[in-house]
1. Looking at structures 1, 2, which one was relative contact order in percent (Cα under 8 Å, 6 or more apart) calculated from, given that it came out as 18?
2. Using mean count of other Cβ atoms within 10 Å over residues 147-154, single out the structure from 1, 2 with the greatest value.
3. Matching task: 19.8 is the computed value of mean count of other Cβ atoms within 10 Å over residues 139-146. Pick the structure from 1, 2.
4. Here semi-axes √(5λ) of the Cα gyration tensor in Å was calculated and came to 39, 22, 19; which of the structures 1, 2 was it taken from?
5. Of structures 1, 2, which gives 16.0 when mean count of other Cβ atoms within 10 Å over residues 19-26 is computed from the coordinates?
6. The value -13500 for helix-only ellipticity at 222 nm (-39500 (n - 2.57) for each DSSP H run of 4 or more, over all residues; to 500) was derived from one model only; which of 1, 2 is it?
7. Tell me which structure, out of 1, 2, gives 10.4 once Kirkwood radius over Cα pairs in Å, for residues 163-202 alone is calculated.
8. Looking at distance in nm of label points 7 Å out along Cα→Cβ at positions 131 and 227, point out which structure of 1, 2 has the largest value.
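Only the coordinates and a few stated rules stand behind these numbers; no lab work does. Bear in mind that the values here come from a model prediction, so they are computed numbers and not experimental data. Cβ atoms are built from the backbone, for glycine too; each structure is taken alone.
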Structure 1
Amino acid sequence: MTPRPRVVITRKIPAACEAEAAARFDAVVNRDDVPLTPEQLMEALRTADALLPTVTDKVTAQVLGTAGRRAKIVSNFGVGFNNIDIAAAKSLGITVTNTPDVLTDDTADIAMTLLLMVARRAGEGDRHVRQQAWTGWRPTHMLGARVSGKTLGLIGFGRIAKAVAQRAHHGFGMRILFADPFPPPPEVARSLGAEQRASVEEVLREADFVSLHCPATPETRHLMNAERLRLMQRHAFLINSARGDVVDEAALVAALGQGTIAGAGLDVFEREPSVTADLLGMENVVLLPHLGSATLETRTAMGMRALENLSLFFAGQPVRDRVV
């Protein structure tokens with residue numbers, strides 16, 4: 001009998017996905033549930049037919065180029081793939097896939113959660129109550145910013161940004177502005193109440209809230225730097241549920257401390273899991289531990305999608321979500 005393909009899964013994934021992986025493949029799961037070292041990743045590529053990593057695994061050119069590599073596919077658990085050296089994979093003939101589509105709604109929900117929390121000082125209020133500092137209701141206590149009817153600027157207008165626009169416009173009556181080099185058809189933008197601007201800078205100048213929805217690429221690294229943060233209105237808030245290195249955290253700390261902007265809501269960080277220390281003590285910042293897709297339903301769907309790509313590859317069929 002032909003042996004089943006051996007797949008190394010670099011982190012624990014939802015139980016239903018692990019059971020499915022065991023049914024389809026000779027699956028090996030990293031039960032320690034911490035990122036594998038480069039040496040461990042190279043060992044996995046040498047001893048398995050496939051690697052199923054997560055966004056915390058740094059699949060570098062050195063890792064992919066390990067001598068004696070057996071694996072021919074890397075099926076990433078995540079829509080983003082900046083953890084993988086795509087150019088190196090392409091040059092080595094390694095197939096790379098991701099898991100798009102299935103996490104759109106939950107990530108859009110997190111962006112709106114951050115927006116609402118920072119505007120209405122929800123994180124600060126929660127701490128206030130837990131510390132037993134609350135002395136009762138009073139007219140001027142912990143006043144926040146209204147969300148309904150305000151202007152939301154979206155940097156990037158892909159699937160997740162459109163889902164945020166739908167929630168914000170139809171749910172909160174927000175005016176939507178966006179900047180994207182690849183805009184949707186005009187009728188799609190109109191259905192979301194969205195107006196295109198010619199540049200990121202134009203959006204920043206007009207918006208009460210700015211939400212980032214661009215991929216992590218060399219071009220978008222530190223897209224939100226000191227200069228662009230200065231373009232935002234002093235009452236405006238920055239929301240990042242995309243990728244951490246899109247924001248220069250040192251510049252963000254300075255902007256928050258100087259009152260250049262009113263606050264920020266962050267689900268991702270420039271050097272995850274490390275967080276710039278100054279952010280930790282700021283009351284006008286909401287910090288979440290990369291929860292964008294963290295529902296059981298979505299993480300299960302992501303795992304199943306990654307396994308589907310592997311099954312198609314080993315069956316000799318076109319994979320569904322090829323990156324390269």
Structure 2
Amino acid sequence: MKSLDRRLAARRSQGVALIMVLLVVALAVALATSIASRQSEAIRSTSGHFNRQQAYYYARGGEEWARQLLVRDHEVRPNWDGPTDAWMSPELNYEIADGSIVLLIEDQERYLNVNQWAGGLQITGAADASLFSAQMGLDPLWFDELIDFTDLDQEPQALGAEDYYYLGLEQPYRTSSQRLVHPSELRLLKSMTSEAYARLKTSLVALPAGALPMNVNTMPASSIRLLAPELTMEAAESVVLTRFQQEGFESVQAFLALPEFAGLEIAKIPLGVQSSFFKVRIRVAFLDQVFFLSSLLYREPATGQVTLLHRALNEPFVMPEVPRDEDDV
């Protein structure tokens with residue numbers, strides 16, 4: 001009996017030991033699986049970060065590509081910018097290993113520069129601003145608010161507002177006391193509504209300069225309509241199509257000689273055929289990453305030297321449609 005009991009006890013001990021071994025093995029497998037999973041996640045995260053950094057540097061390469069296009073364009077034809085220039089091509093695409101780079105270079109002088117009215121208006125400036133507001137169907141009081149928002153003093157215009165108003169809001173803020181950096185800052189003005197801003201943002205740009213001539217070779221239909229209150233959108237689009245067919249205008253006089261402007265009173269807005277400010281939009285697709293970069297460049301009119309003013313990340317864009325002749329459809 002004692003021998004049988006000893007054998008049974010030995011078997012029970014072996015069973016307990018086996019169970020403990022199995023538990024240790026199970027714990028080891030679970031721990032190894034957890035470590036492998038975390039390591040795999042870390043590798044994916046590191047790989048994604050590396051790929052995004054690589055996409056960023058590809059985007060910087062696209063920015064340099066745009067700079068070279070603008071410099072070369074100035075060397076070929078220094079006093080003219082228009083639809084035949086290489087930088088205006090809608091097909092600025094470049095294939096890279098495991099991806100692609102797409103460029104869109106936009107002339108910023110196709111719009112009115114809102115900063116020509118920032119900080120303080122002269123009498124002629126106020127008249128132009130009122131005319132612009134009337135053409136846009138907006139209440140002109142926002143101009144007084146723009147002056148107060150961007151000037152250095154705290155003396156309000158007749159219809160304006162200084163810090164005392166904005167600091168009393170539920171979410172208070174101060175006036176900028178400087179030129180606007182982006183047109184979206186107009187939304188901070190006292191009377192600005194979403195509807196009014198939606199109209200303004202199609203015709204205004206914020207550039208670090210005063211009044212700039214609008215380039216008649218790049219102006220969209222919405223900007224062309226600002227030249228004459230009686231000009232219809234159909235007539236403005238006809239001007240755009242004519243410009244495309246003629247590959248641009250050699251001079252402002254040739255632009256204003258179009259039949260669409262016959263008999264119309266043209267607003268006293270400075271016009272030209274050369275541009276200095278350009279926004280470069282870059283889209284990089286690289287492996288599992290899609291990266292957007294926007295850069296504002298300034299090209300010195302006399303020398304053609306290009307300077308970077310600022311960059312912005314993650315501003316998606318779509319390529320604009322190119323005007324086409326009806327015969328080509």
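1. Working: 1: 18; 2: 23.
For relative contact order in percent (Cα under 8 Å, 6 or more apart), the value 18 is produced by structure 1.
2. Values: 1: 20.5; 2: 17.9.
By mean count of other Cβ atoms within 10 Å over residues 147-154, the leading structure of 1, 2 is 1.
3. Numbers: 1: 10.4; 2: 19.8.
That value comes from structure 2.
4. Working: 1: 39, 22, 19; 2: 62, 29, 18.
For semi-axes √(5λ) of the Cα gyration tensor in Å, the value 39, 22, 19 is produced by structure 1.
5. Details: 1: 16.0; 2: 10.0.
Comparing all candidates, it corresponds to 1.
6. Details: 1: -10000; 2: -13500.
Structure 2 accounts for this read-out.
7. Working: 1: 10.4; 2: 11.1.
Of the options listed, only 1 reproduces it.
8. On the way: 1: 3.8; 2: 1.3.
Structure 1 gives the largest value of distance in nm of label points 7 Å out along Cα→Cβ at positions 131 and 227 among 1, 2.
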